[in-house]
Structure 1
Amino acid sequence: MDARNRDEDHSLVTTRIFNAPRDLVFEAWTHPNHLSHWWGPDGFSTTTQAFDFRPGGVWRLVMHGPDGRDYQNHITFDEIVAPERIAFHHSYPEGSEKVHHRTLVMFEDLGGKTRLTMRLLFSSVEEKERVAREYGAAEGLVQTVGRLGDYIAGWEGNGGLERRVTLSRLLKAPRALVFEAFTNPKHLAKWWGPNGFTNPVCEIDARPGGAIHIVMEGPGGAFSHPMTGTVEEVVPSERFVFTSIARDGEGRPLLESHTTVTFRDEGGGTRLVIEARAKGFAPIARMMLAGMEQGWSQSLDRLAALAERRAES
């Protein structure tokens with residue numbers, strides 16, 4: 001048996017054609033903000049602990065099953081040829097499922113469409129059959145690529161550069177205090193942005209027509225994210241509406257957002273609801289939009305911690 005036939009016998013393979021350019025389909029594999037939306041079979045979600053997208057780089061993740069079970073994964077990228085192919089292999093920490101395989105993902109340009117072929121190669125036919133039988137790997141592979149297709153279709157449906165998110169959080173703090181934490185720059189600077197971010201510049205004039213100027217710095221101050229905006233509506237302790245524009249280092253707009261924040265009494269605390277819609281102006285905005293919900297969620301975690309500490313003091 002030649003190597004090609006042996007690989008076929010040892011492999012699980014699925015192929016799908018996407019109505020999207022190859023560069024766009026490839027991009028969906030390049031950042032955890034994208035991968036968190038589609039990686040894994042139906043009903044699964046993914047938490048990324050580390051991600052280094054380069055040959056030799058590692059992706060450490062936890063897949064959360066619909067039954068509440070967690071699956072630790074350790075992926076090493078062996079080859080990346082953008083936008084043609086990605087090769088990687090799985091290994092698993094001590095105590096997790098003993099499933100080892102290599103994966104090859106091929107992206108074929110079909111003139112505005114993309115044929116994606118994903119192949120899982122196991123050490124033997126018996127190992128392939130065991131994993132398919134015990135873990136539903138064949139169906140899981142098809143479902144994962146199907147979820148990628150749904151994600152890509154969502155991009156294509158709105159040009160890939162628009163998104164809306166709504167988040168709701170109950171904070172154990174009075175409405176007036178939560179509103180102040182959102183509109184007073186002294187407090188806003190302490191929680192605005194995802195985990196690990198700081199705000200060396202945080203200016204906000206919380207009245208209709210007032211200006212917003214925030215510069216977020218990433219962990220360790222390695223990079224900055226300037227943002228300007230305008231306050232549209234203020235109803236003290238009830239409603240706060242603003243627009244904002246995220247810019248690059250040269251001041252060019254990357255992402256424009258419109259955000260409505262409402263505050264209401266509930267259960268002795270405050271029900272905070274964020275309704276945000278955003279539109280991108282550059283290819284990198286697609287990644288920013290993909291991480292929009294996670295970024296807001298982490299910001300609200302930080303806001304809740306601040307507001308609740310102040311309420312207890």
Structure 2
Amino acid sequence: MTRKEKPKVLVTVGMEHLPESRAILERGAKVTYAKNLSKAKLLRLIPAYDTIVTNLRQRIDRNIIDAGTKLRVIATPSTGTDHIDLAYAKSRGIEVQSLKYDYTVLKTISSTAEHAFLLMMACLRKLPFAFDDVKKGKWTAPETRGREVADRIVGIIGYGRLGEIFSKFAHAFAMQVIACDPFKKIQDEWVEQVKMHELLKRSEIITLHVHLAPETRGLIGAREFALMRDGVYFVNTSRGALLDEKAFLHVLRSGKIACAGIDVLANEIDGRIADDPLVRYARSHRNLIITPHIGGCTYDAQEKAFRHTVRKLVAFLKKT
């Protein structure tokens with residue numbers, strides 16, 4: 001690449017709704033947009049590019065990294081990086097940029113916490129099932145009788161940015177908030193900080209806000225579900241692999257979980273959603289709500305995340 005040539009960037013995530021972010025990126029690089037690529041197509045394309053901008057729906061494994069012989073940087077407009085083989089990228093000297101530690105921009109983004117609260121409310125009020133009944137011509141309330149949130153004990157596992165935002169929503173709805181986080185002292189006066197086992201035993205509603213890492217994979221399994229009270233409500237907008245999904249399916253079938261709202265599945269990147277055991281279960285049961293990992297999928301959140309990502313990327317490319 002000569003000095004006059006712009007670095008070549010392959011964008012595998014849709015940015016058509018983000019004109020400002022596109023403009024920033026296109027001023028600093030020669031950009032190709034190619035979303036929803038198969039692995040085979042990505043393997044064919046990647047050798048020509050200095051950079052790839054991707055997201056959680058595209059797995060960047062060592063085969064992709066090896067094929068990217070010109071790759072200098074992999075950028076993802078997300079806090080999660082479990083779709084990227086970080087260790088192998090590092091061994092190849094490839095920079096990986098994410099939002100994980102970009103707290104200045106992250107503190108302005110509340111969409112995932114909002115979605116978690118929405119899933120909680122939808123579970124307690126059986127919202128999608130009531131709508132399904134109406135579409136079938138039924139207008140009967142008893143079958144979708146729900147619960148109030150006021151005065152209920154909600155347990156927040158993980159009190160980082162999203163857990164804290166969720167707690168503020170819960171406090172505004174007059175809920176009793178308990179939380180566990182081994183890495184921080186919670187200062188918010190409306191929150192009672194407890195150990196994990198106490199949270200599991202006491203909570204009427206549990207919401208999970210934890211990063212996926214080797215030490216948190218399978219964080220909630222048979223032992224943890226056994227500690228929960230019967231009829232608990234459960235929400236996960238973090239990562240599917242935080243749950244032992246076989247154990248989760250068992251407690252859903254048993255009725256121990258009154259209703260769960262999840263935005264993530266352990267194998268969602270693989271794309272075989274129709275055959276996923278939890279999706280199959282949800283088709284015929286009314287105590288599981290699944291959304292397609294849309295917690296951060298708002299125009300507002302994506303504009304903030306992508307704008308920051310491409311600015312950081314362009315600055316990096318100028319320096320290298």
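Laboratory data are not the source of any read-out in this text; all were calculated from the coordinates shown. On a predicted model such as this, the values are computed, not experimentally measured, just so you know. Cβ atoms are built from the backbone, for glycine too; each structure is taken alone.
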query: A value of 1.06 was derived for Cα Rg over 2.2 N^0.38 Å, for residues 22-141 alone; which structure in 1, 2 was it taken from?
result: 1
task: Using percent of Cα pairs over 33 Å apart as the calculated read-out, with 36 as its value, let me know the right label among 1, 2.
output: 1
helix-only ellipticity at 222 nm (-39500 (n - 2.57) for each DSSP H run of 4 or more, over all residues; to 500) from the coordinates reads -10500; which among 1, 2: 2
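So semi-axes √(5λ) of the Cα gyration tensor in Å, for residues 102-237 alone, computed for just one structure, reads 27, 18, 15; which one of 1, 2 is that? Display every interim value, and only then the final one.
Values: 1: 47, 20, 17; 2: 27, 18, 15.
Clearly, the read-out refers to 2.
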- request: Consider the structures 1, 2: one of them gives 4.3 for distance in nm of label points 7 Å out along Cα→Cβ at positions 86 and 286 as calculated from the coordinates. Say which.
  value: 2
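If you rank structures 1, 2 by FRET efficiency 1/(1 + (r/R0)^6) of positions 46 and 182 (r between Cβ atoms, R0 = 30 Å, to 0.05), which sits at the top with the largest value? Before the final figure, lay out the partial values.
Numbers: 1: 0.50; 2: 0.15.
Across 1, 2, FRET efficiency 1/(1 + (r/R0)^6) of positions 46 and 182 (r between Cβ atoms, R0 = 30 Å, to 0.05) peaks for 1.
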